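Each value in this text was obtained by applying a stated rule to the coordinates, not by laboratory testing. This is a predicted model, so every value here is computed, not measured. Cβ atoms are built from the backbone, for glycine too; each structure is taken alone.
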Structure 1
Amino acid sequence: MMISRIRDVRKARGMTLDQVAKACKPPTTPQTIGRLETGMRTVSVDWLNRIADALGVEANELVDHPQRNDVGVAAILGPHGVHAPKKTAIVLPPTPAADLVAVTVSAGIGDYRAGDEIWCRRLDDGDYGKALNRDVLVPRPAGRFLFGRMIDRQDDKFLLLPVTAGGRQQVVTDPPWIAVAETLVRAL
């Protein structure tokens, strides 16, 4: 019998049943996702792949096996201090994927520190709107790049603010791709 970790992974991703249901291709209902999580409905390989895609993880992350080493949440830090979680929870490390690219930071700039890794997900052309008000990486000719906050889009033109204060805005026309900053990995 396969033991599903769908609920644990969904919660680690910070997604609701409704968000996962809508992100499935084709979309489904939150009730169906709930039934799959609780075992009231059998999780087929097809469902495992659909839910994994919706959560942005590999399908094997949704199945429990003895060799898995999860990172458990020991405490939650909030505005009133640190406290133990009410329920067992896990966190998921970034999972490599074909549409991910990384930016490494060599010196502190803006909100980023030397040694940071910024994991960016390449977007499909029709999804560029998801990058508004987010930090993005955009390729330029001759092996150059721009990295900044996308603040506007007008047809095939994109307006980026640099991550440093006082830098001038850049306009990029019809870039070959755009990758939105998704995960910050920072050693302390």
Structure 2
Amino acid sequence: MKVILSLVFVVLTATGCDEWENDVVVNGIKFAKFSHSSMKGYLAEDTLIEGYPCKKGFVFFYDNGNLNTFQFSKPFEFSDFVIPAKTWGKLDKEGDIYICFFSKDTEVQGYLCKGSIMGLEGITTSFHKNGKLSCFFPRKSVEINGIPCKRSVFHLTGLHDNGRLRNCTLDKTMIINGKEYQKGTKIKLDKEGKIL
């Protein structure tokens, strides 16, 4: 699984060979500048796009014109928690949130997900189609379904769409389903909690 540790804005915002139109309206949205070749624009002010409060600055679109990546201008209710302002969000092609880069540590469905240490873009937290937490980097070691999972930017913890543990790195040596696993072992489990 590819894990994105942070947004690389140099790549996203580099103008390169882009051709820019200034003070233009695209799909009913007013931009200070917009590039059709890279499907990105710069908002001169906070703007509501496809129901999402987008912060002034760069926003990115899919080739079909649907919103792709943006920064939230204000707190936004999603699933059963609130996405903080200044969080970068990435949508799938159907317009559903599937990745957030939290600007600060954020509690999501009972788990403290690591955000930025400087209030800028953070570390990847992803979501299932049903809005449930999929993958995150715990700020502190956490127990999920009786299994102690290690915290760190190098130890991703994953959940199934039913909320059960999918994968993690063990924070301590323990016996699972009758077998001993050493601290630091990466484990994978099925939706019923059996080791794969």
query = Thinking of 1, 2, which structure, once log10 I(q)/I(0) by the Debye sum over Cα atoms at q = 0.11, 0.19 Å⁻¹ is computed, gives back -0.64, -1.28?
reply = 1
query = From 1, 2, which structure was distance in nm of label points 7 Å out along Cα→Cβ at positions 45 and 101 = 2.7 calculated on?
reply = 2
ask   = From which structure (1, 2) was percent of Cα pairs over 13 Å apart, for residues 69-108 alone calculated, if the value obtained is 70?
value = 1
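Can you tell which of 1, 2 yields -500 when helix-only ellipticity at 222 nm (-39500 (n - 2.57) for each DSSP H run of 4 or more, over all residues; to 500) is derived from it?
Among 1, 2, the structure yielding -500 for helix-only ellipticity at 222 nm (-39500 (n - 2.57) for each DSSP H run of 4 or more, over all residues; to 500) is 2.
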key: relative contact order in percent (Cα under 8 Å, 6 or more apart) - highest-scoring structure of 1, 2   = 1
query = Which of the displayed structures (1, 2) returns the greatest value of mean projected area of the Cα convex hull in nm², for residues 61-140 alone on calculation?
reply = 1
